[in-house]
1. Matching task: 27 is the computed value of relative contact order in percent (Cα under 8 Å, 6 or more apart). Pick the structure from I, II.
2. If mean projected area of the Cα convex hull in nm², for residues 28-75 alone is computed to be 3.5, which of I, II is the source?
3. With distance in nm of label points 7 Å out along Cα→Cβ at positions 20 and 52 computed per structure, which member of I, II shows the largest figure?
4. For percent of Cα pairs over 26 Å apart, find whichever of I, II sits highest and give me its label.
5. Computing FRET efficiency 1/(1 + (r/R0)^6) of positions 84 and 100 (r between Cβ atoms, R0 = 25 Å, to 0.05) gives 0.45 for which of I, II?
Structure I
């Protein structure tokens with residue numbers, strides 16, 4: 001059962017592949033904002049996955065993020081998410097990201113509960129429209 005207070009956590013080592021230089025969000029070898037956002041979304045999605053009905057999943061629909069401190073290559077980063085609101089199919093999360101020196105980012109993130117098969121069918125239909 002989905003309820004406020006569900007917690008999630010994800011971590012990653014900062015490497016060239018998740019650096020700003022590699023993902024195209026800048027030119028420096030530091031943890032990129034897009035990679036931080038992906039880690040945040042993963043923490044949120046993972047925290048509710050086992051509480052969903054079979055065939056259901058969540059998709060991200062919005063994120064308001066602040067990336068306040070750079071993290072160099074080789075350092076561990078981690079995100080902690082908390083489900084702060086459940087409004088029907090809409091889920092709202094508060095997420096904080098850290099490295100060993102403290103907070104590096106924060107976010108307010110919304111996800112929607114969807115039927116996975118139906119969602120993918122609608123996505124695939126766009127491809128058919130384009131080819132038609």
Structure II
């Protein structure tokens with residue numbers, strides 16, 4: 001069984017839920033630099049990364065957890081040279097022990113100008 005979590009972000013045109021909590025308190029969520037009005041931040045990688053992780057924090061908190069509950073993060077970026085900037089912002093949201101993480105450079109993301117997208121998993125209180 002699964003429960004869709006209202007994270008306060010607008011519905012998208014795609015068949016997509018911002019966050020889904022599964023029986024047993026597993027949270028599945030994906031985020032990019034989406035503002036609460038539905039527009040996309042296409043600014044610097046630092047600004048996009050910060051907004052993306054703020055959205056993750058919003059989803060985890062809406063599901064009853066904290067960023068310490070995040071167990072894995074998958075990062076997709078359009079430029080591998082952005083990794084040091086992404087790492088710097090990442091450290092603003094996580095501390096050791098860090099979640100398991102994988103990072104990959106991709107040719108493009110769905111929205112032109114979008115430089116980062118993440119998928120994250122968390123074990124939040126049941």
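1. Numbers: I: 27; II: 32.
The correct label is I.
2. Numbers: I: 4.5; II: 3.5.
This figure was derived from II.
3. Numbers: I: 3.3; II: 2.1.
Top value of distance in nm of label points 7 Å out along Cα→Cβ at positions 20 and 52, among I, II, belongs to structure I.
4. Numbers: I: 32; II: 16.
Answer by largest value of percent of Cα pairs over 26 Å apart: I.
5. Comparing all candidates, it corresponds to I.
Taken together, the values in this text are just the output of simple stated rules run on the coordinates, not laboratory data. Here the structure is a predicted model, which is why all the values come from computation and not from measurement. Cβ atoms are built from the backbone, for glycine too; each structure is taken alone.
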